[in-house]
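Following this line, the structures themselves.
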Structure 1
Amino acid sequence: MSESATKSLGQGYLAKPPSGRGPGVLVLHPWWGLTDFVRGVCDRLAKEGFVAFAPDLYHGPTAATIEEAERLESTLTIAQIRTDLALAVIELRAQPGVADHSLGLIGFSLGAFHGLELAAERGVDFGAVVVYYGARDAAYEKAHAAFLGHFAETDPYASDAEVKEFEERLRAAGRDVTIHVYPGTGHWFFEEDRKDAYNPEAARLSWDRTIAFLKKQLR
């Protein structure tokens, strides 16, 4: 993408379509941090006509191993995460052509966990929420978004019971929700830089579903 289409902000990464305008999508990184994979997701969204912004919850560092990721995650505080995400919404809203649209959100694992609370608490700001292998309870009765979930068949971080409970809570709150479980996959199946977990077929199918969902809900 051209230099005018993408840029690194103080605490995040922004990618815009060639027109510079489009519905905004917040991209929340997994516990590895704001890696090239996450920037790549933003660039792919921009090619589909969205303005994508990924805030950096770690403010610089990234992790390559589970041990490093656990250490980085342990440095986060709820107060700081909420502040960073509130600022990220402001930054995304400030982009031309975004303010009048409902926002989308894509969260991966750690990002999904905190993104679900954000989408519930911010209500009318979000029209579409996509989560990859991340579920939780939240005040979903406050949400206005439709929800799309992508989950692995075998996942120690998101059990079948947790995914089922997540779906039931969304439905009980009157939310539109679609859940997909991908056979033969584990946690991080979408992330091509996780060679031990990446599943190209599931990644491609989930991405196609994500783009169709965002275009339907945000346009």
Structure 2
Amino acid sequence: MKNKNLSILLKGLLTENPVFVLILGTCPTLAISTNVIGAIGMGLAATAVLICSNFVISLLRKFIPDSVRIPCYIVIIAGFVTVVQMLMQAFLPELYDMLGVYLALITVNCIILGRAEMFAGKNGPVKSVLDGIGMGLGFTLALLCMATVREIIGAGSFAGIEIPFMKDYTISIFQKAPGGFMVYGFMIALVYAVTHGKAPRKKEFSCENCPSASLCSNCQKKEEA
């Protein structure tokens, strides 16, 4: 049981990373990953919403009619997003202004809605919370990795702190959309290389039950042999 729970928790970090493997949440990923502070703020905000919404949806999964489950999920998610917005506006106004409209758009983030539909709606509260933590941390990690590359190369700074030796060697395109897509593509390729290190085995196909077996020269040679 412990190994299974640990697997649920860790899968979102790499093997099922919501950004680099499942390719979800692309919009906030590209928009917010221009600086490290904004990336961490967005990641933690989404993680908080993901954990809370997963927990509540899991508790209510047997009471929500199947025909209206998606609207119900969105209402629950929107409620937690509103709470996060209000807390951030009250205690972290600069970060609130930095995230802008993307903070409110957590409501329709594919990662959160997708986990509600695919996991929280089918599993118990404990597993759903673990899934929320894992996927949330995976999302945060993905944003942090992209923001680190884009801010250092594009702005010559890290978390708003200027890096002296990078001042004259910045490439501004990394702060813009094309640079974001470029970094995103490289990150996806890197994660794929790490998670699929071994080359896929060549599959052996059988001629048995093949509708084109009579027309295939390879099958005829095998029969003759």
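Derivation of every value follows stated rules applied to the coordinates shown; laboratory data play no part. On a predicted model such as this, the values are computed, not experimentally measured, just so you know. Cβ atoms are built from the backbone, for glycine too; each structure is taken alone.
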Value 0.95 of FRET efficiency 1/(1 + (r/R0)^6) of positions 96 and 136 (r between Cβ atoms, R0 = 30 Å, to 0.05) was derived from the coordinates of, among 1, 2, structure 2
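Of the structures labelled 1, 2, which one yields -12000 when helix-only ellipticity at 222 nm (-39500 (n - 2.57) for each DSSP H run of 4 or more, over all residues; to 500) is computed from its coordinates?
Answer for the origin of the read-out: 1.
For distance in nm of label points 7 Å out along Cα→Cβ at positions 120 and 184, the calculated result is 3.5, so let me know which of 1, 2 that is.
It was calculated from structure 1.
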Comparing relative contact order in percent (Cα under 8 Å, 6 or more apart) across structures 1, 2, the largest value goes to 2
The value -0.18, -0.24, -1.42 for log10 I(q)/I(0) by the Debye sum over Cα atoms at q = 0.07, 0.08, 0.18 Å⁻¹, derived from one of 1, 2, belongs to structure 1
